[in-house]
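The structures come next, written out as structure tokens.
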Structure P
Amino acid sequence: MVVTVFQEPIVRKYRAPLCSLACLFNLVVVVAALVVPFYVAYASQNFWLKTNTFLEQPVINFQYDVLVVLQGTAAQDSQVATWAWSTTAGGQEAYENYLRAPIIRAWAEDDNLDEVADTWTVTVQMPLEATERVYQAQALLYFGYSLQGPAQLDMDAIAYVEHASPLPGTELLVEADAALRQRTPLSVRRANTHPSLRFGEASPSMFPNKISTVLSSYAKRNYTMALENTYKSWGVSSVLDPNSIVADSFCLNFTMRVPRDTVLYTPGVPEVLKTAWIQFFAIFVLFAVLLAVLQSFVFTNQVLESVVAAEGPMPHTKRKEHRF
């Protein structure tokens, strides 16, 4: 009984003159193995990564700046009236003839205890006289918005709340989700910041500090926070008789949830090169295997003439003659 105690591979080399079809074929195979995968990956329209996205829950903090404007009637003769309040000097100056101090409360809730607010609740309780009715409510609430992911962002954000009804109301309940709005992708090369938008900083050619002016300036920004999945509930006065006594205040209850958001950004050079290399290498491996099979078929079957030389792994070692 004979067993194999050791084995060595025998290398076969196919040699051909430099100016020959076999050498030209080998050169074409090497070039094709590099060029074809690159062309296929590039033609997929996603070889050079121009934009990418990531999911992140933003850090949102209430800045305790509000502008509240209520409109309705003030007396039995249905005289139109406006009541307003602002926490800033500019807003108070714009509505100095309509100011009335409300009670403002705000608190955050962290459901998963990760030190990032999951919900913000803001309540504004505006006192009213017995004959005053509210038919429309508007409010601007200021928040700080920041992202700490691959592309950082730090900006002031506004939550705009508005509702009008033909029936007088005592309460406006609003629930919504905070969402990032982008006109351009964020950059990973630097921290993205946006100028603060405060009451009193609008263009002098416009009516400063008004809600319409602030919203117009805010809408021109590249990055803003918007409200999505908004649900509203208007609490109608139980008594519609203008001579009756109604609730002594109007309450605005605003609840904003902070879910994870999809952020669009421009990747850096390392990420672009890594993505391109992965695509190229994946296609290169497939083509390299196919071209290796083609080379083996052409040369082992002598489709193109070449000289075959067999060599062992250690040709310098003296070997004994084989015994048959």
Structure Q
Amino acid sequence: MNARSKLLANIGPIALLVATILACGVIDARILASQNLINILTQSVPVLMLALGAFIVLLTGGIDLSAGITVTLGSIVIASAFSMGLDLPFALLSGLSAVLFIGMINGFLISVLRVPAFVATLATMSCIQGVALLLAKRGVYILSDPSLKFLGIARLGGVPVSLVAASLITVIAYALMHQTRFGLRVYATGSDPAAAALARVPTGKVLLMTYVVASAFTFLSAVMLVARTPIVTPNVGGQSLLLDAIAACVLGGTSIFGGRGTVLGVVAGTLIVGLFSNALRVVGIDPSSLDLMKGALVIAALLCDAGIVSARRKFLKENTK
């Protein structure tokens, strides 16, 4: 990625976020009221966690269609563990183990068996949905753990604890993807797998670890959801949450073709999705049409991404003659 591409990757999502904020102010000033903005930020935390995982996968040129329903399963496993009398650490460990196991399965299918990511994660999504429904047959779970409640609704100096936690996790994700060998290898694998292999990058291991690391962020999304909404049902998470996460990545400048994107862009994209969703509700858009509008927004972003990739390839082709 040259200097101009890096500049656009960093400035583009921020400029789009600023434009979204200005548009929301024109539509209805209530959207930008301080309390409403805090609500938007706290509601966006689970989306951000899932988006960070989706971002890592998209950098390799892959996709994880099972991530949304995996959030559902992780939430139900945590709630089931509580219902069996387990303490918070063991309940969280149970949920983490289940989610990481799914990440390992996805990574194995894609990196070892060479199954296309779309097909592999679509298959695991179906299996996970079945397992989640089986576990949910026990009924609706209501969580009352004080630590989860503190994470979900408490404030420190007026700042929601969930936002503090999300900020720390985002810093860790930034360091992981921009300051470590793993992050550099993920970018290299997504930019040009053949060149990465020639440079002795273990692309198979990178792909496997990518889906495992992404599943850790999926688990964090589940934790943030059950902390904020202590009533756990099979409707927690799901494909609507995944759509928001992918929209956040794409609007934040992450390319679905791999190799391009930033953590800060994902944060900006998450805020754009949160503001967009809130604005639609304020203007009275029917809730059943929200996913339709978000889908249209994602399609527009994907078309822009495809145009950028096409222009970039044409530029490289012309300058290598």
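Worth pointing out:
- Structure with the greatest value (metric relative contact order in percent (Cα under 8 Å, 6 or more apart), set P, Q): Q
- Read-out distance in nm of label points 7 Å out along Cα→Cβ at positions 40 and 288, computed value 2.7, structure in P, Q: Q
- Given 15.2 for mean count of other Cβ atoms within 10 Å over residues 80-87, calculated: source structure among P, Q: Q
- Identity of the structure behind 19.6, 68 (criterion: Rg and Dmax of the Cα atoms in Å, calculated), options P, Q: Q
- When helix-only ellipticity at 222 nm (-39500 (n - 2.57) for each DSSP H run of 4 or more, over all residues; to 500) is computed across structures P, Q, the figure -7500 traces back to P.
Coordinate-derived values only; no laboratory data. Bear in mind that the values here come from a model prediction, so they are computed numbers and not experimental data. Cβ atoms are built from the backbone, for glycine too; each structure is taken alone.
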